[in-house]
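In structure tokens below, several structures.
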Structure I
Amino acid sequence: MSNRIFIDTNIWVYLYARNAPVKSGRAKEIVSQNFESIIISSQVLGELYNVLTRKNIKPKPEARQIVLTILSNFHVTEIDTAKVIMALDISERYGYSYWDSLLIGTALHENCEILYSEDMQNLQIIESKTRIINPLY
């Protein structure tokens, strides 16, 4: 297994939110300590832009710049049919929502050792490959 990590949308949101300083600080630590190993999906980029703008965390031009900066600094993987099918299997097997299963499936497909998320079962190992860690626990 590699030392690649996948970071869920909620952690990226905390990176830019000002109303949760402890969580924001922890998100900054995760990104800075794992900068070279981070994998992000096009799904997460879309969700991040949506949350930043819908919850008025950042104005649209600033949110756009955040997404463009992430695009230029990290490995971005696209969602494809193989990942969709994997998400369906994960949803059935583990009971996660389709969208969470798509994140998990993408992390598995990209050989990520860790998936950081606040929304999933902490310390669960999926398919004996990817461990879900809630860094804000």
Structure II
Amino acid sequence: MLAKEDEQYIKNHLSGWLAEQSLGRPPVVYEIELCERMVRVEEALKHQGDELKAQRELILKVLEQMDKRFLQVDKRFELMQAEMDKRFEQVDKRFEQVDKRFEQIHHEILQIHRDMRQLSMWGMGIFLSIGGLVIALFRVL
């Protein structure tokens, strides 16, 4: 594989190459960079927290508006229900009036039927009386 001379050359120059590529930084620089990154992450988290609070407030406002709308819809339904109840009561009153009128007509028809029966009995009685008188007159004559 690699010769010992090559390995030694790589070991001697590796730290220089890494420093050139800024991968092998001294620990103090790396700590400062880590601190800066942590500060940026903390600021981003704080910003996200603020955004979440704003979203929560917006959601609460939307929920309040929805509650108000639901209350309005409930009131409308209650009004409609009251109107329908009133109309049904009116229809019930009309049906009661119609029922009374039908009962009245029924009694009138029954009375007419009784009157006709009585008239037919009177008519039959008069017819039989006249028939009897005619027969009696024929016998006498």
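Check the numbers for FRET efficiency 1/(1 + (r/R0)^6) of positions 64 and 96 (r between Cβ atoms, R0 = 35 Å, to 0.05) across I, II and tell me which is largest.
Values: I: 0.75; II: 0.15.
Largest calculated value belongs to I.
Thinking only about distance in nm of label points 7 Å out along Cα→Cβ at positions 40 and 128, which of I, II has the largest value? Walk me through the numbers on the way to the answer.
Values: I: 3.3; II: 12.8.
Max of distance in nm of label points 7 Å out along Cα→Cβ at positions 40 and 128: II.
Out of I, II, which has the highest value for FRET efficiency 1/(1 + (r/R0)^6) of positions 16 and 120 (r between Cβ atoms, R0 = 41 Å, to 0.05)?
Values: I: 1.00; II: 0.00.
Sorting by FRET efficiency 1/(1 + (r/R0)^6) of positions 16 and 120 (r between Cβ atoms, R0 = 41 Å, to 0.05) in descending order puts I first.
Quick check on the output: 25 is percent of Cα pairs over 24 Å apart, derived from one of I, II. Which one produced it? Before the final figure, lay out the partial values.
Numbers: I: 25; II: 79.
Corresponding structure: I.
Given 2.3 as the derived value for distance in nm of label points 7 Å out along Cα→Cβ at positions 48 and 104, which of the supplied structures I, II does it correspond to? Display every interim value, and only then the final one.
Working: I: 2.3; II: 8.3.
It must be structure I, since only it matches.
I have -35500 for helix-only ellipticity at 222 nm (-39500 (n - 2.57) for each DSSP H run of 4 or more, over all residues; to 500), calculated from one of the structures I, II. Which structure is it? Could you put the intermediate results ahead of the total?
Numbers: I: -17000; II: -35500.
Source structure: II.
Once FRET efficiency 1/(1 + (r/R0)^6) of positions 88 and 112 (r between Cβ atoms, R0 = 35 Å, to 0.05) is calculated for every structure in I, II, which label goes with the largest value?
Working: I: 0.95; II: 0.45.
Top value of FRET efficiency 1/(1 + (r/R0)^6) of positions 88 and 112 (r between Cβ atoms, R0 = 35 Å, to 0.05) goes to structure I.
Quick check: 20, 12, 9 is what I get for semi-axes √(5λ) of the Cα gyration tensor in Å, for residues 32-79 alone, calculated from one of I, II. Which structure matches? Kindly include the intermediate steps, with their values, before the conclusion.
Details: I: 20, 12, 9; II: 46, 4, 4.
Checking each candidate, the match is I.
Every read-out reported here was derived from the displayed coordinates using simple, explicitly stated rules and does not represent laboratory data. Predicted model only: the values in this text are computed from it and were never measured. Cβ atoms are built from the backbone, for glycine too; each structure is taken alone.
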